[in-house]
Structure formats: structure tokens, C-alpha cells
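Below you'll find a set of structures to go through.
Any read-out appearing in this document is the output of simple, stated calculations on the displayed coordinates, not a laboratory observation. This is a predicted model, so every value here is computed, not measured. Cβ atoms are built from the backbone, for glycine too; each structure is taken alone.
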Structure 1
Amino acid sequence: MSRIVIVGGGIIGSSTAYHLARAGCAADVIVVEPDPTYEFAATPRATGGVRLQHSVRENMEMSLYGDAVYSGFAEHVTGGKVAYDPQFKRIGYLYQVKGAGNVELLQADAEMQRSLGVEVDILDRATLRQRYPSFVFDAVDAAALSPDGQIDPHGALMGMRSAAEGLGITYLKDRVVGLDVANGRVTTAHLESGRTLSVDTIVNAANCWSPGICGMVGMPVPIAPMPRHQFFFDSRAEIETIPAMRGDDGFSFRPHSLGYLCGHSRHGEPFGFNWEQDHKVFEQELWPRLAERCPAFEAIKLKGGWVGHYDMNPLDGNMVLDRFHKVPNFILAAGFSGHGLMHAPAVGRAIKEMILEGGFRSIDLSRFSYRRIEENEPIPDNGPRA
């Protein structure tokens, strides 16, 4: 049968491989991943949230499928040689906004979310103060509370990969350095080791590195790495149990292990890889904001942290999932902008459908086409962003 080459063995590539294997195609799939330790991969450096609040309906549908898979991982992801547990916990998610216009958007999004079966409560400032007395909500007019989940990203990735390998998928420790294109199709993949792979279909799931692979077939994409600092701290004072909390300014914090995790998307920073943890970001920017929102966080201790990178699509903060019309056997799945982990189960299933069934069957994801990139037509999205 034909050879399916997946570039990138992170959560998107591994989910794709797993779904193809479940469909009986394991012998025809090779995943090329240069770093099987995933030291600098996006997935293990994610916060692990499975968010059930989006303003784009298709994102909601993908999150709901991800929620079902991760909350019942042992039943949904089978075939692994080694058992991994993503340790799903339903901690909740509180998205806070200010301004009458934003409150109206929040309420409209909640109606759409409820239509898909998600229990979303809109809380006013008085209710927020009563429910979370340790916090200050002077700059918040309303918030939406949903029953979101939290997982261990590394456990999810290794569980998906081990299940794919258990079903017969081959992973190569190598790097794609070139693609041959003839008559509008990729025919051969050249690897750093000198090996070549014949190609019938190639899936670019290389995350922040995907633009380089796209360049090999003449497919320009606006995807770039956006650094995101995460800081882990504990508090001397005890407070009430809280969900993950996020403001419409991108500032967020959540319970994590025996403490809390705090981060902020800094959209003004230049795109590019930056792996150095800058503690001044925490001390000078985030800690004062934490203390302002929760006086108990004035006495906290920084315990560690890390830097991860979103494969950011600055056009609209949503993925590109499509065949390249000039090279139709080249499929791009990247630009997730922070959605990759939660949407990986649905995306892997969708790519399987694209390859084996001729198009989307479970969820129509055609809105995330490459055409909108070429025509500069962003998807309207007023929900929580990266």
C-alpha cells in the first residue's frame, strides 16, 4: 500500500498516527521525529488545560471530543505497550471580562456552549466576590465558569505515542531536510541521516518548525514560535479552592500540583525561539498583578517554571488544517496557537478522515482552510485567546 509520512511526532502527529493505525494502516505510516525525548517540543511544555470555552463552534466541538478522550483515556486510547495516564482532573475555568460589550459577547458565547451540552454559568461581580472571597474583582464585570479539565501533557503525549507504536506505527529518530515534488505531488522525503522515504501522503505536524517544511513545497504560512513563560509558585496563606482563572487581557493562573501556575501571553514580543526563563517577568510584572488580584499572593515563593512556545498563527489565533492546493498530497496541521493539546484527538481523527475517507466526517473543519491565509480572511474569534 501507499506510504504516509508524518513530519513531527508530538501530540498532533502521534494522534494522527494512532487514528490511522486504528483504521488498519499502521504498516503504511512512518512518523519522523528528531527528538524522541521531546526536550524542546511544545506538548510537554503546555499548561495542560482542556478548555470548554471558545467562541468558534468548531473549536468547541474539538474540545468536547478532547475532553471525552482525556477523561476516559484508558478506554479511548488502546493498543499501547506501556500504560500512561494523563491524570485528568476537572478543575474548572473562570474567564473574566470587563465592559458591557464584552459581557454581551460572553453571554452569547455561553449560549452557543450550552447548545453543545456544556454547563456554563455567567457570574456577576457580587457572585464572584461571594464565591471567591480571597480575590478582588473590581476590574471585572462578569465571568463565565465552565467545568474544564486539566491533564499532564507529557502523559497524554506518551500515552498517544505508545498506543500508536503498540498498534504497529514506526517512529524514526530523524529529521526531514528536503522534499521532492513532481507533477504537483510530493514523491520523496529526504532525511538528515541520508535515508529517503517514498511518499504518497505527507502530513506536516511539525508545530513551530512547520513553516520550514511548508517552504519545501512553496507554501507560505504566517506561523511562528511565540514564547510563553510559565511560573510555578506556592503561597504561604491558604485560600479557597479555585478553578483556572483568566482575564480578557491574557493574564492567567491556575492550581498546579501543590501550588499554582501563572503565565501571560506577551503579544508585543518578537516571534522566535527563546528558551531562557526570565525571572524578572515574574518579579516585576506577574507577581504584582497576582497580589493585586489576591492579597494572599503577596507572600508567595517562586518554585520554578519553564518556557514553551505556541505555534502562533497571528492572522486569527486558529489552526491551519488543509491540503495545499498546489501540492494536494501535502497536508498541513499547524498554527494551533495554544489549542494543540486539547484539540489533538479531534485533529488526528480528522486527518485520518482526510486521507482515508476523502474529507471531514466527524466534525466539519473546513473553516480552518489554507484559503483564508491566502486571502487574509481571519476567522472571527472573540473567545479566550493565546
Structure 2
Amino acid sequence: MAAGPRVILRRVLHNPFRDTVIDSTIRIAADLSCLAAQPLTGVGYYTRDLFAALLRHCPEVELRIFAGSAQAPSPALKELGARAAGFYPLRLPTRLRLAAWTRLGWPPIETFTGTADLVHGGFHALPPSRGVPRLVTVFDVTALRNPETHTAATVAVHRQLLEHAVPRADGVLAISESARQDVIELFGADPDRVHVVYGGINLEEFATRPAEEELAATRARFGIHESYLLHLGTLEPRKNIPRLLDAYARVRDTRPDTPQLVLAGGEGWGADAIHAALAQHQLGDAVACTGYLDRADAVRLLHGARGFVYPSLYEGFGLPVLEAMACRVPVLTSNVSSLPEVIGTHGVLLEPENVDAIAAGLHALLDGAGDVAAAAERAKTFTWEASAKTQAKLYRQYAGGSQRG
């Protein structure tokens, strides 16, 4: 059995019913190496914002951050590290770190962070420990569910990491109920040790619509018309962009007033298929590709959109959908994986592999489908503060447990 939380004299609670002092601090050694990647995408935003909320709202958690990467610490890592109880960046290739952890089970993360009550792998990799309980966060199993939407190397790496982590972790944190069910089904995990820690939003970030002059200036920089539909996310096969373009071309053929389509996001693997679809349909400036957006531009374009279109084939959570809901923008999205969990009944849900369904959904969106007021209220229930408190509760639950093999 691993020892429970140790006594740390600088922060204790007094139990009025007993003449003893109860330690309230849990020392967490967290591997946040996933935050080394720049620029941030979905995994990075989730990790940054969840752990920032943990530091802000959960004082009983003493966070010690490890990050191993060939890159220098990113601004996101440095910012979290400055607020944590300890920050331990290590310059080494990611492949070397993962090989040592998964094949050798060495070195324990406490080698870098010092003594911990619990170890947490922030993204699919489970760090070795000195016998304390271990948790791992699983974002999605898309590499196993939809291997055709990833490179063979990506599929191999995530299969290796998940097949190592899930059976050995004391607890698995999934970012949606859909992801939780995938972990249980694909790895035979005990349902009692797979838990949901949802993604969230910072409500204040979306509370105020930018001034029209700001919106106009942002549109002008990216060649965007006054009325537009927005897709926000890395341009990769999983996002289903070629089918979206097929459907969009059909709608434009019947509705001359169809808004411009804006594809906002950096190009990922497989983007050639998107360029081929653009050329095939000869859409010209009816489609604007912005490239990767910084956070301020992304929020402005969300606020200014006539609709948000996100017919993804699979999402572990789908933060952009939640953000569009918070901006009171009508949403079209898929009826698969986690996306119905996020949007509920307050948008246009469709079968993502059916181009006719996407086209019909676009018509419905342009005709006013979707309750944006109800969607905005639903978005308020997904906050990083709530997510952080859920995670802190799981830390307390597991901190006194014993590690699995």
C-alpha cells in the first residue's frame, strides 16, 4: 500500500472533533510534456486551461510539473511552471523519454520532481513512479477508431502508449463520456476506474462581443467577407473537410446568397485532399483559408460568424463547438463521438460521412435552425473551475490507493 498524503506543515486543516492535525495537501507529480508543442492545439488548450484552473481553485493540490521535450519550454509551460510548487523541464527527445517509460519503466518521475503522493500522465503516456498511485488522461482513441485519418506512425505511437498506460494506471481520466466508453470497450478497462473530466471554457473570454471595427479589421486581414460560416481546427482528415466542401458547393449552387466558408486552422497531415476539393469545385474566394490563428483572432472570428460548421468524424471532446455555443453562434456538428454530449439538442446534428446530410444541415443552419440562447446557457455548465474541482476530487480519491502492476 502506498502512503497517503504526508504532513506538510505550511498548510494543514484542524479537525474540531479530534485533537489531531489533518494534512490537506496532495503532492502531484504531473507530466505535462504535451504543452511543449507549439503552437497550441486542442490537447494543449485543454491541458493549459485545466491545470491553470487547478492552481487557481484547488489550493490543496501542490502541483509539481515535469516536461520532457527536445524543445525549450513553451510560454504556456513557463506560465504554469511559475505558479506551480515546482517546475522541472528537461531537454531530451520525446521518443527517448517515451521509450524509457514504456519499455524500461524508468526513470520514475520523482527523480525530477521529488517526492509525490500521486503521479499524473497528462496525455496518454503513463510515467513510472516510486510506488505511488498513477493516473493518466486519455483524450481520444481516434488513432484506433479511425486509423485511416492518421499516419501509420501516429497510429503506432498512440497504440503503444495507450496499451501501456490503460492497464497499468490506477485510474484513467477521459475527457468525455464518449471517450470513457471507448477506453472501456477497446481496452477492457474496469468502468469503476475510468472517470470523466470534461473540457471547459473561461466564460469571461466569450462574454463580450468585439466592437464592429475590430471584427471588420480582422476580416480584412484574412480576406473574409462580412457574412461567413466558420470552421475552426487543424485541417486534417479527421475534420472531414472534403465532405464539407462537397456539401458547401452543392448549397452554393442553389443559394447564391450562401455566406463565405472560412477554414481557420493550420494545415495538418493529409491537407492535400482539401486543396484537391477546393480545386475540383472551383470555389475561389468563396472559401478563405486563414492558417493557424492566435487566440484573440480565433475568438473574434467566432463572435462574428453567421454559423459554425464542424462535421468532424471523431472528437474526444470538441472545444471549438463549446466555444461557438458560448458566442451565441448557431452550430452544425456531427452526431458521433462526444459532440452530442457537448451540444445537446441545441444545434444541427448530422451523420458526418453523408454529404447529402451535411448539405441539408447547411440549409437548416442558414434557415435559422438551432437555439443559440439555450446553447449559450448549456455552455455555461462546462467551466474549467468545475473540471479542476472534479480532477482534484479524483486526486484525493486515489492519493491513498495502491498502484496496479
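Once distance in nm of label points 7 Å out along Cα→Cβ at positions 192 and 328 is calculated for every structure in 1, 2, which label goes with the largest value?
Looking at the calculated values, the largest one is 2.
Work out distance in nm of label points 7 Å out along Cα→Cβ at positions 112 and 160 for each of structures 1, 2, then name the structure with the largest result.
The maximum falls on structure 1.
Matching task: 23.1 is the computed value of mean count of other Cβ atoms within 10 Å over residues 152-159. Pick the structure from 1, 2.
It was calculated from structure 1.
Among the shown structures 1, 2, from which was the value 22.3, 78 of Rg and Dmax of the Cα atoms in Å calculated?
Clearly, the read-out refers to 2.
Matching task: 15.6 is the computed value of mean count of other Cβ atoms within 10 Å over residues 128-135. Pick the structure from 1, 2.
Considering all the candidates, the number was obtained from 1.
Among 1, 2, considering only distance in nm of label points 7 Å out along Cα→Cβ at positions 288 and 376, which has the greatest calculated value?
Going through 1, 2 one by one, distance in nm of label points 7 Å out along Cα→Cβ at positions 288 and 376 peaks for structure 1.
Looking at structures 1, 2, which one was helix-only ellipticity at 222 nm (-39500 (n - 2.57) for each DSSP H run of 4 or more, over all residues; to 500) calculated from, given that it came out as -12000?
2
Comparing distance in nm of label points 7 Å out along Cα→Cβ at positions 184 and 208 across 1, 2, which structure shows the greatest value?
2
One of 1, 2 was used to compute distance in nm of label points 7 Å out along Cα→Cβ at positions 40 and 104, and the result was 3.3. Which label is that?
2
Say we calculate relative contact order in percent (Cα under 8 Å, 6 or more apart) for every structure; which of 1, 2 gives the highest result?
1
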